[in-house]
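Have a look at these structures, which come just after this line.
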Structure 1
Amino acid sequence: MRQKFLQPRYGIDAPGVVRGALLSGIAAILAGALVPPFRIVNIDIRFVGPLLIAVGIACLTLFTSMMAYALFGKFRVRDRLLGAVSWRGDEQVLDVGTGRGLLLVGAAKRLTTGHVVGIDIWQTRDLSGNGLAAVTANVAREGVADRVALRTEDARSMSFADASFDVVLSLLCLHNIEDVAERERACGEIARVLKPGGTVVLGDYATLGKQAAALREAGLHVGEQRSLVRVALGPMWMVTANK
């Protein structure tokens, strides 16, 4: 039991959406089952019950899909992203929007003399239990603390010097910056801190195309956008870029 408790935990993405989908699904199905099939004056409402049940099933499908990604899918996505880098083991790596350390830990395990820095502003609406304490615990449990540093920093205004990192990674982070100009600013910062010859690997939803365009505008050579996985919120894509 103690060993299970000490296992690393990487959280549930968009926990508010997941919780809302579960509760809405249950409520809609119960309401649909309780609506009697009768007419009010000249209005036939026999379709209301089945409609509510259908809505409930759709909500529970969304819940199931997002939980499946949180428990299993995100690890396959992580491996796809990290597999896009030709690792030597001595890289200086930046994980933008590290959350609870999914990419951070995966990258650290591929290093020998290299180092990974994870930055985030730790918003719990983006990831359940998101916070410095949670990622610190995961880093310790995974045995990579000697290769990792964590900072509370905004992707739009990083404190790092130009050309600081060989590899910059980010998964499901930049779409949370809703303002397009601010998102482009974050992409510009990613390009700025990347070393010549370095590699950027991004994974995200529909906004990834605009992120890729912003990286290209910042002077990077951007590769073809590739499909990662399809989840209930839409397809997830990845793109690589080089300086």
Structure 2
Amino acid sequence: DVVGTTIFNPQEAKFNFKSGPVFSNIVLIDEINRAPAKTQSALFEVMEERQVTVDGHTYKMDPPFIVLATQNPVEHEGTYRLPEAQLDRFLFKINVNYPTLDEETRILNEHHAQKGRLLLDQLKPVISRQQLQECRQMVQQVHVEQKLIEFIARLTVATRSDRSLYLGASPRASLALLDASKAIAVLRGRDFVTPEDIQFIAPSVLRHRVALTPEREMEGATPDDVLREITAKIEVPR
């Protein structure tokens, strides 16, 4: 079980909780769309509330708690569709394309230079848990003007009435876009958000939270195409 289970201890004549693999700071789920619906639904509570409930007992996750997942968008045999409620709990969807010629050449050169050694054995920490928590606190202190908060709200609400989408973004998407914009501002060396921060990060925050109509899918459109169309219609605050 991914969250954990209770096991009877005959020596103590009681049930003990054995934690599952989600009890980590960073949880990586490879090819999440191969997990059955029961496994995926077990992630709902822990991804949203940073806790799990088993047999009436609640267990909190130690901060920071981050869930990363991959899925293969090409091969569909033996896969399960991710529920919208679960997709909505992921902050970003990052599309990973094929490497360029230069990038692939670099991959080959680095692999050849390893002489069979595992790269995982050479990994070293680049940030401590405390430093990551401090970075998160820094993001929360970023200033956002009221007109930019309204800009985020207009952008999200517009996805719910656009004729190219049969599923628009939820209020959780607005919250995610606000937090992500603040994080981008910090990465760019500022303590305030600009419209460009919001426009830059919006596709990564929204593309997995909306669904195209069958007609737009048949036309070959992508969620990013529709999001660009929606963004272009909304006046950018200055």
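One of 1, 2 was used to calculate FRET efficiency 1/(1 + (r/R0)^6) of positions 98 and 146 (r between Cβ atoms, R0 = 30 Å, to 0.05), giving 0.10; which?
Numbers: 1: 0.95; 2: 0.10.
So the calculation was done on 2.
When semi-axes √(5λ) of the Cα gyration tensor in Å, for residues 58-169 alone is calculated, the result is 34, 25, 18; to which of the structures 1, 2 does this value belong?
On the way: 1: 25, 17, 13; 2: 34, 25, 18.
Only structure 2 yields this read-out.
In terms of mean count of other Cβ atoms within 10 Å over residues 90-97, which of structures 1, 2 is highest? The partial results should precede the final answer.
Values: 1: 23.8; 2: 12.5.
Structure 1 comes out on top.
I have 0.75 for FRET efficiency 1/(1 + (r/R0)^6) of positions 162 and 226 (r between Cβ atoms, R0 = 35 Å, to 0.05), calculated from one of the structures 1, 2. Which structure is it?
Values: 1: 0.75; 2: 1.00.
Considering all the candidates, the number was obtained from 1.
Comparing distance in nm of label points 7 Å out along Cα→Cβ at positions 50 and 202 across structures 1, 2, which is largest?
Top value of distance in nm of label points 7 Å out along Cα→Cβ at positions 50 and 202 goes to structure 1.
If P(r) over Cα pairs in 10 Å bins from 0, in percent is calculated from each of 1, 2, which structure is the one that comes out at 6, 23, 30, 27, 12, 3, 0? Provide the component values of the computation, followed by the final result.
Working: 1: 7, 29, 31, 16, 9, 5, 2, 0; 2: 6, 23, 30, 27, 12, 3, 0.
Clearly, the read-out refers to 2.
When distance in nm of label points 7 Å out along Cα→Cβ at positions 18 and 106 is computed for each of 1, 2, which one produces 1.7?
Derived from 1, not from the others.
Read the figures in this text as sums done on the coordinates, not as results from a lab. Values in this document were obtained by computation on a predicted structure and should not be read as measured data. Cβ atoms are built from the backbone, for glycine too; each structure is taken alone.
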